[in-house]
1. If relative contact order in percent (Cα under 8 Å, 6 or more apart) is calculated from each of 1, 2, 3, which structure is the one that comes out at 36?
2. Out of 1, 2, 3, which one gives 47, 22, 11 for Cα extents along the principal axes in Å, for residues 63-102 alone as computed from the coordinates?
3. Comparing percent of Cα pairs over 21 Å apart across 1, 2, 3, which is largest?
Structure 1
Amino acid sequence: MENIKSSYSISSIDFGQIIQLITWITKPELIVEFGILEGYSLMNFIKKYNNCIIHAYDIFENFNGNSAKRDIINKFTEYKNVKIEEGDFFKKILEYSDESIDILHIDIANDGNIYEYAILNCMRKLRKNGILIMEGGSKDRDKISWMLKYSKAPIIDILDKFRDKYDIITIDNFPSMTIIRHKIL
């Protein structure tokens, strides 16, 4: 379980189909993704709806862990709507205007601190019906070896902090996926 390439691909739930379904239902104009690795989620964003612009960012070899290789860019050159660049999540997300993103996907070795930063800084970047998708969020995911080894803040505690303000659902099957949106009245 610890030598995972694409964490979503090892679950009994097909997270790729969930990504495709969300994309198909929302018919986004702009998808922004942080953390590419082997392009699993990026490819699934494209599969059911490729009539949108997709910006994907990674820090590549600057990540101290299981990182994307720069040749992943070549895998997506045929998709003219996809732009892959090097970019740090904490800086790059601030360049987007408020209410400009339809789907924001963050999969960058998420922990509680990343979740909190994302909720505090990214929810305003989403359009009215926008969706924030984040890898992780389950109790099991909070207990993986690197989270414990480096004393990373649990994600579940951060989610509990924001449940009154946002609609939050977590698909608990490991590695888990959390979907956050503005409350719909």
Structure 2
Amino acid sequence: MRKLILQVQMSVDGFIAGPNGEQDWMTWTWDRPLENFVNKITDSIDTILLGRKMSVDFLAYWENVVNNQPGSIEFEFAKKMVNTSKIIFSKTINTTNGKNTVVNNGDLAEEVNKLKSQSGKDIIAYGGATFDASLINAGLVDDFYLFVNPVAIGKGMGIFNTLPHKLDFKLVNATGYECGITVLHYRKK
């Protein structure tokens, strides 16, 4: 059975975005070991799940790099993001213009469990707070990669603040990187 991985940037105080979705606090000057680690995670998946809100900027950003910035240091990674199969989960849109992207309007738990039961590599979710919390609350996430940034923002959007019950984790690994980010890899118990 395939695993669902959640990879998310997070502040030290547990927020994944500011109160209005701000992401200006995130550390993006990554060192080479962190970039290599992210590539390793990306190489282990063949499907990306996105929430509707996150999908707009995600698709536009990576497709712009591929279409207009062949000299960018992000070009090879951008090709992975564009060429990987993507599914946007939404109740409000039915179509998308994103390359290798479809929209799924079905029941989140049912549809993700169908995907997990198919053969293939693992699945990764890059979502906003609402989408990530929905995946977590439905018990769908198997592995959590929390990229803890060296900043506290005081208030914002979280992904664990609507849990219907306690969620226990097993620490798989914790690695600090020179850029200040610590990656906590947890597995759901």
Structure 3
Amino acid sequence: MDAMCVDFINSEFRDFRGRWVRDDLQQPGWLERFLTRWKLVVDSPADEATIKELIVLRALLRRAIEELAAGQVSDNNLAALNTIMLKAPVARQLAREGEEYRLELVPPGKDWNWVQAEIAASFAALLTNYDPRRLKICQNPHCLGIFYDESKSRTQRYCTPDKCGNLMKARRFRIRHKHT
């Protein structure tokens, strides 16, 4: 499952071995690639104030996911998410493609408020359209990446089985066999 909000939250990237943390929002070109991937077009490039707002949004979404792991998102964080989604009201438009019709949501302007509202709406859609209990934080204490558990048993513990999963399995093995 691909969700814009998960991609956005994981822009604070931690090396799975715990050596470093990289803030992709501060990296040249990352935000442009993110916008292209999610088909978001804005009228102007992000300035320093916009980057700070995006960092605040990312922290809010991470807190909300941490709260989900403990039960449910707090009323304060729900209110903050709703405030962000209200930054960019949308109008509805009926569109036709061949013989098919679809309802589109059209923003009045494609600015950074709209981008933030779309990211927050992606999180809201994830909570309402999918099982929020499957939204998890990687159990590798150095990684803490966010992922959606698509396993049948809902027992996925790591964001990537080939990196974090293998690393943690090897560490558990070494600990068990250290004293033998």
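Any read-out appearing in this document is the output of simple, stated calculations on the displayed coordinates, not a laboratory observation. Everything numeric here is computed off the predicted structure, so don't read it as measured data.
1. Only structure 2 yields this read-out.
2. The structure behind it is 3.
3. 3
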